[in-house]
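Values in this text are rule-based calculations from the coordinates and carry no lab data. Since the structure is predicted, the reported quantities are computational estimates derived from the model, not experimental observations. Cβ atoms are built from the backbone, for glycine too; each structure is taken alone.
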Structure P
Amino acid sequence: MLPMRGVKVVSKTFVVILVLVLIDISSSPAQETPDLDALASQAATAINKSAESGGKKTLVVDFAIAHAKANELAVVLADQFADSLRKNTQGLVVLDRNDYIRAADEDLLTPEARADQLAARCYCRELGAEFVVQGTIDAGTDTLQLDVEVERLSDWKTVFTGKVSLPLTPEFRANLSQPVAPPPTSSQANKRTWIDPRNPLATADPATIPTSGTKGTTYPACIYCPTAQFSDAAVKGKVQGTVYLSVVIDTTGHPASISVMRPLPCGLNTKAIEAVQGWRLKPATDSDGKPVAVRTTIEITFHLY
């Protein structure tokens, strides 16, 4: 509302001011762009219209950040949008986002990977969702724009797209500079590495184990290296890609330890580790031709044909 200047106002002036106020309100950009609650209400209506057999379970995944790495704002706005959906439920069941965050943490995903479309599809199915809500945040100088998309998982059809412009409040600005906090009960340290408890090399100082192809060493060669199997979740979510592993191969050609360097969602890290555990290789040799333990990178590719 325009400020009232002065205490004494004649009735004629008051009428003029009132007209100006009405003009100002009607032309306000805030009326042209819905707020977060209004956008959530529109999304809820679209989900209701698109629901098949009454299934309306919906999961809001972390939002992506345009032109930047994931930060706490991606989590905060996703939480707020999920809360707004709950206010406008219209029969929707909005799933707990903490369950999704814990599932992604089990697969060692980074915050950026957690917001990826393939990961979202995977965990939505795992958690029983029929719809997934994704978003992208583009922060400007004084405002930020949130683009939201709702996808129906039964046929991967986009049933709603919308956007909202929000003021870049001090709280949001602070969130932009904060990295995404790990879950309170993060299990990544335990999930990242497998060791053979019977192999003393598994707990050796990594600095004492040369990388294959350096310091006169050769590369291990496969003797028996069966391919990794897909997880059911990955097949249903149509997730494919490559898991990168750092593996210590001992002098007998057996893996002593396996660490995940670059993960994939949907339990594919576990499938990759399980496969390599059973591998048998021709060990690397040193410059004298003697077998030597080395650390080497192994890529396990999952491809759907």
Structure Q
Amino acid sequence: MSEQGLTTEPAEPGLRELLQAGLHFGHQTRRWNPRMRRYIHGERDGIHIIDLLQTEHLLAEARRFAADVAGKGGSVLFVGTKKQARDSVKAWAERCGMPYVNQRWLGGLLTNYQTMSARIDRLHELTGLKEDGRLDLLPTKERMSMEAELEKLEYNLGGVRDMKRLPQAALIIDLKTEAIAVRECQRLGIPILGLVDSNVDPIPVEFPIPGNDDSIRSCDLVISDIGEGIEQAANTYREAEAKRRAEEEERRRKEAEEKERREAEEQAKREAAEALAAQQAAQAEAAPAQPPAAGGDQPKAGAPPAEAS
């Protein structure tokens, strides 16, 4: 049996895992957003308790949507610049082969993508100069200036250096911290999968995941669960796409060989016909001229002329 046949989908976290990760802890009751009312189970010691039954269901929905996007060849942008989510965002985005922002969101990254693409091209250019060793050959002042520029671009755009187009969805951790990213996604109609705490407005989020966004464990659980779904779907798509490309190349190769074979056969037929024609022409030229046939009305030698009537 192949390895693909043995591959099983990772189990989604249950209530126990959500509880152990502390996703049920909200903010203080005086800091809540009334629009989060439907996701709040109650309060304890002045802290809102989030309904984990809804969290479990909504997390599964978000995971399925993200996997569907990745399974069709789309990209999901991971966004989390707060320290609790920074490492998980980078690790899982790189594991899935998806773009990410985990240091600083540059305003206009999505809404002014054409300009940002030029900066990303500059990042690739400077990276190439450094890897080839050409940067070390420059004068000291120019080299230090380019190294500083490269470091800044890497810090701000390193996670999106391979993003060739706008993403089809965005996973955002902490909507308050990433308010600019949320507005840009809203403006462009990019669906948002967001971890929403009790102090945020969940309305802009198409796939809200109620939970604690201030805990490393809770952020990691949400990111890893959605990341696993994306990774599996993306790998399946890439394998199918690689197989399709290989089959397409094989088909084109066979078509090219068949075309060459037909052309060779036609060329051989033309050459044979030309050779035959040339041979017949040569034979016709080499054959001796035939004497004219004797006429029947001519008198034979020695015969008397016919009498006139």
Structure R
Amino acid sequence: MKKTLIALSVISLLLCAAAGAAAQGLPIYNDIPSPLAGNYPSQPFQAQQASEFGDRVAFAPGGRALRTVTVTMSSWACQTGGWTVGCTTAAGATFTHPITLNIYNVGPGNSVGSLLATKTQVQTIPYRPSSDFANCGDARWYDGSTCFNGKAANISFDLTSLNVTLPNQVIVGIAYNTSNYGYSPLGTQPCSSTVQGCPYDSLNVALVNPALTQSVGVNPAPSDAYFNTQTAFWYCDGGASGVGTFRLDAGCWTGFKPALKINAANVPLTKDDCKGDGWQTRTNGAGQPFPNQGQCIQYVNTGK
């Protein structure tokens, strides 16, 4: 009897997990490579005095009821030691850090408009693996074919509860605090005096080339990004348009854009929306895709 109850509990947990995964909606923008490589070029925050970094994105046809956003990060943090001198990390070791996802309207001249949605979540980030001096000849880690300084990892934000309907284009910003930078710098902490330092000081936003990785949606301004740094040098215009504010940074970002995926619900309004292959591009209100045309039509008729 006990074994039966345990088995039923496991099945129930698996079904709940599957339902949660399905409730993420369908992609309306995606430039995240799949599968992820070991690492990518990246935008540092602590090393470049940054508070927020992002991009303008244009969505594919379909629903606009915001569900989830995924961002690829690049972790250069070591559990002990450092990425320049030698890194030691236990398999599977992680740290946590609060990260904020902001979505803005596009303002005049592609400026940052009003805030549409914001969500701060404590994210679990992997430390980069241990140095492999034998295969790399230096302090990088080895994935079996290539050596890397950092490790790429996806983090996700669930924005379903905000009940936001997206326009056709938005500006997405990623923000978090480091020891000396961010909107609320963390200052001196116990980790500050260690050899490895505080892990969030070695956390970056991964950068990709949408011309090579884009699978859904459009990146409408390939050479532009949005940036807030305290240092004029890091802006494309050398700080001519100001520093210390999240703003359009035009002209020098080609091939180096934040890796993002945005999912939305796409609810059918009539039976015709479900016909043909239409059901494959639709979801229920919770963002769950339909398993077949019949279930899509039933949802139109009954709402469930």
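Ranked by relative contact order in percent (Cα under 8 Å, 6 or more apart), structures P, Q, R are led by R, which has the greatest value. When distance in nm of label points 7 Å out along Cα→Cβ at positions 41 and 249 is calculated for each of structures P, Q, R, structure P gives the greatest result.
A value of 30, 53, 17, 0 was computed for P(r) over Cα pairs in 20 Å bins from 0, in percent; which of P, Q, R is the source structure? Label of the source structure: R.
Where does the value 0.75 come from, among P, Q, R, when FRET efficiency 1/(1 + (r/R0)^6) of positions 49 and 145 (r between Cβ atoms, R0 = 41 Å, to 0.05) is the thing being computed?
Values: P: 0.95; Q: 0.15; R: 0.75.
Of the options listed, only R reproduces it.
Here helix-only ellipticity at 222 nm (-39500 (n - 2.57) for each DSSP H run of 4 or more, over all residues; to 500) was derived from just one of the structures P, Q, R, and that gives -9500; the source is P.
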